[in-house]
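Presented below are the structures under discussion, each in the form of C-alpha cells.
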Structure I
Amino acid sequence: MKWRKKNVSKIKKYNEKYREKNKEKQKLWSYAYYYLRDKMIKEIGKCQKCGSQNQLELHHIEYNNNPKSIRLLCRVCHQGEHLKNEHS
C-alpha cells in the first residue's frame, strides 16, 4: 500500500488508459456492480457491520467471483476495512 500512496498519478493514468481501451467491459462491470448492490440493499438493507442505512457500498472480502465474499457496508465501515487491511 505504500507504493500505491507514492504513485497515485501513475495509477490514475493507468486506470484512464484501461477504461479507454475497455469501454464495453467497464460498462458491463458497472451494470453488474449496481445490479448486485441494489439487490443486496433490498435484501439486507443496512451495513452488515454497524447497521447504518446510509451510503451503502459493496466490499469484496476476497477478490473472486464468489458472491459470498461480498459484504454490504456503509461508506465509513468500508473505508475502515480498507485502512485496516493497509496496516495489516
Structure II
Amino acid sequence: MAERMSFAFDGSAASVLRKARSRIARHGGRLTGDETVGNFEVMGVKGKYSIRRGKLTITIVQKRWYQTMGMIRSVVRGQVEEICGGPA
C-alpha cells in the first residue's frame, strides 16, 4: 500500500524539517529523524521521509481505512507547498 511522493525545494533541509516538525506537532502528531531520513505519524497516517539534494520524498506506509490516498496526497501537497514556500 506504500505511496511515494517527491517534492523539490529550495533552502536548507534543516529549515524544511523544523517547519514540518512544528506543523505535525500542532496537529497532534510526531516526527522523528534528522535532516536525511525519519518517520512521522499524524492523524492516523504513518509514513517516512528522506531528504537528499533539495528533494523531499515522502512515503505513506499506513492509513486509516476511510482515508483515501487521493485525500492524503492533496493534504500532503498543500502542506509541503506551505512549508517550502511554493508549489510542490
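Only the coordinates and a few stated rules stand behind these numbers; no lab work does. Nothing here was measured: the structure is a model prediction, and the numbers come from that model. Cβ atoms are built from the backbone, for glycine too; each structure is taken alone.
Between structures I, II, where is distance in nm of label points 7 Å out along Cα→Cβ at positions 10 and 66 highest?
Of structures I, II, the maximum of distance in nm of label points 7 Å out along Cα→Cβ at positions 10 and 66 occurs in II.
With Rg/Rh (Cα atoms, Kirkwood Rh) coming out at 1.01, pick the structure among I, II it was computed from. All intermediate terms of the calculation are to be shown ahead of the outcome.
On the way: I: 1.01; II: 0.92.
Corresponding structure: I.
Taking helix-only ellipticity at 222 nm (-39500 (n - 2.57) for each DSSP H run of 4 or more, over all residues; to 500) from the coordinates of each of I, II, which one would give -11000? Mind showing how you got there, number by number?
On the way: I: -18500; II: -11000.
The structure behind it is II.
Assuming 21 is relative contact order in percent (Cα under 8 Å, 6 or more apart) as calculated from a single structure, say which of I, II it is. Intermediate values should be presented prior to the final figure.
On the way: I: 21; II: 31.
Source structure: I.
Could you figure out which one of I, II the value 3.3 for distance in nm of label points 7 Å out along Cα→Cβ at positions 2 and 58 was computed from?
So the calculation was done on I.
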